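What follows is a set of structures for review.
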Structure P
Amino acid sequence: MPRNPSTGVYSKPAGTTPSVGQVIDPVPWNALTTDLGNEITNSLPRDGSAPMVAPLKAAGGTVSAPGLGFASTPQTGLYLKGGGLLGFTQNGVDVAFDQALVYAAKSGDYTALASDDNAVHRFTAAATLTLTAASTLGANWHYCVIADGGDVTIDPNGSETIDGAATLVVPNGYSTFIVCSGTAFFTDKLIAKIQAKSEINNVVGCETVYVSSTSIQIKTGEVFFNSKNVVYASALTKSLSTTFTAGNNGGFLDTGVIQASKTYFVHSVRNLTTGVGDWVASLQSDPALVSTGNLTGWEVVGRVNVVLTTSGNVIRQYVQDGNEYRVTAAVQEYNGSGIAANDIQPVGAPAGISAEIYWLLAVNSAANSSGELGVAADAVTTPVAVFNVNAGNTAQAGRVSARSRSRSTGIVTFYAVTTVGSVSYTLRSNGFNDYTVPRLNGA
């Protein structure tokens, strides 16, 4: 072929340039016309009626004069950038395109590189993510972190900052989007919003189920306290017979041994390495006061339930729905012929916290007698639970159900006062509502 395949320059066959009066040799001349026909056939028609059968080789071009452009707008088209990269230009201005998103899982510490631009990395364990210098990564470099197995600490290079801070912790179960300005790093501020709302705590599910005299099961659910989220995908049975050991059928106590007539507070705990949740029982209602001697590698997240023990040193049986605990056998708190206002810690309700207690008030009045039984949080509060019986010529007996709250210590004030005649009184507790737990499905 006379067309040079490398340069595309056409050179006609030799012997096809006649002079005036020369007799044309038909052999080369026919070769020329045949060759021209072939070249026209093999050229790309302007009307687009035929396709290319080999790669189109355009000039490299520049951002202001693209190698492949448009007649009406010659500064818009494609050109070759440095490094063999394809560039797009519109009216002489480069058009930037994001790199393809790349997902990868990380099981430990990692240093984010320039090549991680537009990457999504899911960390399956607690880790530290070190960021390469902002000047190296450059402006517009961006990256997504998913913490799915432990907290991820983001640590910029040297004195550089992320959202103005030296480090940023992405809690397990959350993610953040990072962008580089060329001198510092910034995020979508999701973590800051979570931390700002850290006082908004909640519990879903996680109620207790009586198993035996020394064991309970805590149902599946989710706990969110102080921006820490703990998911319980499986129910866990825990034993008050021993101190804490992780996992199903493990020990339950933070310290010591099971004690009689006590209120044990059930706290959610979270493994600092894996983010896995478990449970610990303590005589302390405040998470900050829970003994951590047996909780190495764990953090106490927050209180979720209570467990009461009897004078016989076994777990008192309740049926729990949400925050409501219904005792399987009513507890007699008082039985007698009368008593002045008196403070008591109800045996069937938790000590150390305020709860809404479910009462059964019974009054048995002889003929021509009158008496009243009442319960309130304290002596200055009008009784919320009260029952009054006035008997005429015939003895009268009755009982009512009522509710009242205890003080923050768990104590209540009750009285049984006879106005005239002979009256006997019985006060029983049937359960309580642990209303201070922010359970979304609380009763």
Structure Q
Amino acid sequence: MAPPSGTTFVNWNFCNSNVLLFVPAYILTIIFAGTLVISTPKNSFTRYASLPILAYLCTFVFRHGWNAFPLNTTGMCDWALSTFNAFLLFTTVICLEGVDETNAVISKPHNRHPPGYFVRLWRAMSYCVNMRAIQTPHQIKNVPAFDSKRPGWVPSRRRFLITNTAWFLALYLLQDMLYSQEMAVEDEAKLFGTYRENLIRRDPKDGPVTGDEIGGRIGFGLVMWSILVPLAVSLMYTFLSIVAVGTGISSPKNWPPVFGSPKDSYTLRLYWGKFWHQTLRWHFTKPAQFITHGILRLPKNGLVQRYVNIYLVFALSGLMHANQSYFMFSSPGYKGNFNPSEAWVREIIFFAIVPTCIMIEDGVQWLFRSQKVRSGEEKEGFVLWKRVVGYLWTWGIMILFTPIIDYPKFRARLPTFLPFHPLVILGSPK
């Protein structure tokens, strides 16, 4: 990816003094959301009337986040634009799920006594930032286990902190190394140039598709979706888990692994629903269900509502990622000339292609299952054959369309979001 923005140990471009406004503003917004949870009854008018206030507060926080990371484009998109997710999560907890002070998590006894106001407020605030609703009645599906061979096992606090600290250091060093790599301009243009993004619509003057280009596309897609993105998400998640458990404000059971096993990625549905991180699932699924059943009035069963709901979930995800791309290519830290509006459109298209491919995948599987095996049983090795085809299909789709949205980001050479570059001391980055 991009080389570090400087050669010093400290990345002085990580943020500026506006972060001292950004962080308190974010915390105050969470306090306001938590106060609504414990102070107003579910489905009350006050809750719905407070949504514009929450939207304003999230916009206010975003502005401070934008100003806090002017030269840290990646950090700005991750932190400032997280307010989009925050608003949807607040809306899900307060209005769509109707969590209130009678909720089992919020009202459970504290030291054998009914919880006081501040205990309930803290629990409500925790609910409002619990993106997977871990250890609550609303916990999402397919949360990975700490140990797949021992379901329900939770590590001790000491073991959790030792393991996660070691894992965080390894992730951080790997991230620093990967973001420290440079590529010659000629090689970049050859493999990841503007005219290498699309294999389907290609101008004849750009020449035929070469073996090097195909190899670069395959390698880039595999690395992007199996290493780079999981690495960035896991790094932040692991850091937050260490802080939360280390300070005693949370326990290890509230921080299960964020990613599932890649062996479950043999269909697109399983890739996004089981292997990929599910930190966006709850607050994307509930608004989508509200639109599907509450506004469009579609029945709760049937193919139409199923796929309308899937398209809406990916539309929300596409909107979030499109906004990230737009602000990424219009930020002060970006020095290129790629059109931010085009980046926005490309993200929307990508997140419309994915549910379409899932629908095709479901249709093919249904047709296949409808054809009865004459013997009434599947032959030995048949499942393995299906898995191989499934992996080729899933990763083939990701590899085919990923360059359209990610090649421009690769060429952008955006500054790294890491605050420190320890490998500089070792002399690795050049």
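Bear in mind that the values in this text are calculations on the coordinates, not laboratory data. All figures in this text were calculated on a predicted structure; none of them were measured in a lab. Cβ atoms are built from the backbone, for glycine too; each structure is taken alone.
Determine which structure produced the value 14.4 for mean count of other Cβ atoms within 10 Å over residues 137-144, calculated from the coordinates; the candidates are P, Q. Only one of P, Q returns 14.4 for mean count of other Cβ atoms within 10 Å over residues 137-144, namely Q.
Could you figure out which one of P, Q the value 66 for percent of Cα pairs over 30 Å apart was computed from? It must be structure P, since only it matches. Set P, Q, criterion relative contact order in percent (Cα under 8 Å, 6 or more apart): the highest-scoring structure is Q. Taking distance in nm of label points 7 Å out along Cα→Cβ at positions 185 and 417 as the criterion, the highest value among P, Q goes to P. Work out the source of 13.1 here, i.e. which of P, Q gives that when mean count of other Cβ atoms within 10 Å over residues 41-48 is computed. This figure was derived from Q.
Hey, semi-axes √(5λ) of the Cα gyration tensor in Å, for residues 217-264 alone derived from one of P, Q reads 22, 13, 10; which structure? This value belongs to structure P. Which of P, Q yields 1.5 for distance in nm of label points 7 Å out along Cα→Cβ at positions 73 and 337, as computed? Checking each candidate, the match is Q.
Kindly point out which one of P, Q the value -18500 was derived from, the read-out being helix-only ellipticity at 222 nm (-39500 (n - 2.57) for each DSSP H run of 4 or more, over all residues; to 500). Matching structure: Q.
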